[in-house]
Structure I
Amino acid sequence: MTLSLYLQCVAMLLLGQALQLFLIKIPAIKERCRVANKPFSMSEWWGSDWNLVIGTAVIGAMAIIGLDQLVHWKPEILNYVKWFFGGIGAFGSNLLLSKWSSFEKALNSIVDKKTNIADGVVPIDQK
């Protein structure tokens, strides 16, 4: 393993994550905000979910640190290792954000309330 290959793996991880965030996730959130009549704010989204974005990078860093053991075990994976890190960036970010995004939970709550109002469902007033 060379320093150049490690840096390429880091770059692929970050590019995979950026690709997923900027081409898939953020446009989807913007569309859901538009449907919910809630203005989208990148700073509000980042303030809610920064830990998940950084968490994906930490998982990738852990994989890069342990990469030498994996390569010693299966040397043939060296030919594909950069794409593996691109996948970790893209799919790891997608998985973490789809399961634990606090911004999306708040957005779903708004959509649920508006849907209940539109459907005529009156919430039970508990006193």
Structure II
Amino acid sequence: MPQRTDYILRMIEQLGAALIALRKRITGKQANREEVDKELRSVAGMAGFDLDIVRAATPEMLVMMASSGGALDNGKCWIMAEALFVDALDRHARDEPADFDRALRLYSLIDWPEAAERISEIAKLAI
């Protein structure tokens, strides 16, 4: 079981790093919409969820999708929240309507300092 936990943590770190790199390209205006969408879909697929379904899910459905066996899966919840955040950030950077609410809902479920940082970051975007 420890090997499985290590693998999952490494996978979360890798997917998180990919999303951070994508986020930096977005804020540096170095990514087009098609690249962002392709990379978000790739991360979502590796994390085991469909980006379009997550984008359209109700807050209640997001919680169910981020849970396993009735308990919240913090890693999956984090990756889903990050993907939604990066997607909304890209739209915001392009002056398009951006929905940060889904990401906020997921971040609010995670008791990690990074989640609180993202919530503060979103609040500073004055959305």
* Asked: If we compute relative contact order in percent (Cα under 8 Å, 6 or more apart) for structures I, II, which one ends up with the highest value?
  -> I
* Which structure, out of I, II, was helix-only ellipticity at 222 nm (-39500 (n - 2.57) for each DSSP H run of 4 or more, over all residues; to 500) calculated from, if the result is -25500? -> I
* Asked: From which structure (I, II) was volume of the Cα convex hull per residue in Å³, for residues 50-97 alone calculated, if the value obtained is 58?
  -> I
* Structure fact -> Value 24, 18, 9 of semi-axes √(5λ) of the Cα gyration tensor in Å, for residues 2-73 alone was derived from the coordinates of, among I, II, structure II
* With mean projected area of the Cα convex hull in nm² derived from the coordinates and found to be 10.7, which of I, II does the value describe? -> I
* Asked: Out of I, II, which structure matches 19.2 when mean count of other Cβ atoms within 10 Å over residues 90-97 is calculated?
  -> I
* With distance in nm of label points 7 Å out along Cα→Cβ at positions 18 and 66 computed per structure, which member of I, II shows the largest figure? -> I
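Rule-based calculations on the coordinates, nothing more; no lab input. Values in this document were obtained by computation on a predicted structure and should not be read as measured data. Cβ atoms are built from the backbone, for glycine too; each structure is taken alone.
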